[in-house]
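Structures are listed in the sections that come next.
Taken together, the values in this text are just the output of simple stated rules run on the coordinates, not laboratory data. As the structure is a computational prediction, the values presented were derived from the model and not from experiment. Cβ atoms are built from the backbone, for glycine too; each structure is taken alone.
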Structure I
Amino acid sequence: MSRCGSVLRMARVQLHVDDPANRLTLHTLLRSAGHTVVDAGAQVAITDTIETSPGLAATVPVLVLAGATQIRDAVAAMQRGVYGYIFLPMQPGEADVMVRRALGSNVAPPAPSARPLNEVEADYILDVVRQCKGNRAKAARVLGVGRNTLWRKLKEIELRRASAVGQ
């Protein structure tokens with residue numbers, strides 16, 4: 001999984017866990033992974049009640065806690081809309097991985113009006129040049145490109161924008 005910039009997303013997780021030890025363990029594991037445990041407005045829910053989990057799955061992705069003897073029931077719940085399960089006893093990192101996967105399943109695809117990559121790149125380059133107060137050598141270092149590459153990119157941006165205005 002990429003750890004570039006803010007690519008990693010933290011989730012708001014609601015716990016519907018009756019067992020106090022599992023609830024405290026999950027709360028601690030999720031918070032240490034950077035997630036927020038909430039009472040409302042969750043992006044992902046975790047429950048230890050497999051029977052009622054499909055009803056909860058109508059609003060958010062749901063993960064169920066399942067021991068070895070409950071795997072068959074957890075899979076049946078998944079067939080009825082539950083996202084997945086976390087195996088008990090919990091393994092370090094498993095809850096975090098499953099929450100991230102469930103969160104990713106709930107992310108809407110980019111809107112059709114998303115900007116083309118060359119426009120995003122141009123805005124970023126121009127912003128860095130502005131932050132460097134027009135010092136192109138410094139901007140090139142910040143961007144991690146050579147000065148000639150930056151000069152060429154700026155020329156391309158200028159030409160693209162001039163042609164867009166002329167149309």
Structure II
Amino acid sequence: MKSLRVGQIINTHGIRGGLKVIPLTDYDERFEELKWVYIEGLKEKFYITSVSYQKNNLIITFKGYQDINLVEKFKGKYLLIDETQRRELPEDTFYIADIIGLEVYTVDDQYLGKVKDIIQAGSNEVYLIQTQEGKDIMIPSVKEFIPEIDLEKRRITVNPIEGMIE
């Protein structure tokens with residue numbers, strides 16, 4: 001089963017089992033739609049009993065875990081969902097998990113490398129591409145520089161400006 005990271009537990013909150021979570025989604029309300037999630041490294045489903053918002057974080061509690069001593073061990077772990085819980089995304093938006101590993105070519109069909117990571121940088125994401133030589137290239141995720149992403153062909157076409165890939 002392929003799973004997607006939707007949040008990272010960064011701390012506990014209060015003494016009644018609340019967990020402070022950084023959402024890894026553009027749609028925080030997503031957590032209100034989920035009935036359950038997995039916690040990285042564990043097989044059981046964790047049923048969500050409450051979701052609240054605090055600045056850029058969420059506070060989430062799970063059924064049967066209403067005590068700080070039961071949730072301490074979850075700090076630093078990721079919240080995961082499986083493929084069946086994916087939402088349909090709007091056109092031209094993609095899951096990070098689907099982009100990482102894609103082959104990257106220029107508009108002139110020159111092979112650059114593979115997407116190694118995606119960095120959240122303010123209002124835009126930046127694709128980190130590792131070349132065959134092990135060099136990293138950073139390309140902002142905007143239509144001007146990335147005119148095409150084809151998940152079926154597992155390929156991204158980029159249109160870098162001068163100096164971007166040297």
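Points worth noting:
- Structure from which -1000 was derived, helix-only ellipticity at 222 nm (-39500 (n - 2.57) for each DSSP H run of 4 or more, over all residues; to 500), options I, II: II
- Parent structure of the calculated result 0.70, given that FRET efficiency 1/(1 + (r/R0)^6) of positions 41 and 65 (r between Cβ atoms, R0 = 25 Å, to 0.05) is the read-out and I, II the choices: I
- Identity of the structure behind -0.39, -0.55 (criterion: log10 I(q)/I(0) by the Debye sum over Cα atoms at q = 0.09, 0.11 Å⁻¹, calculated), options I, II: II
- Structure from which 16.6 was derived, mean count of other Cβ atoms within 10 Å over residues 49-56, options I, II: I
- Origin of the derived value 2.2 (distance in nm of label points 7 Å out along Cα→Cβ at positions 57 and 81; candidates I, II): II
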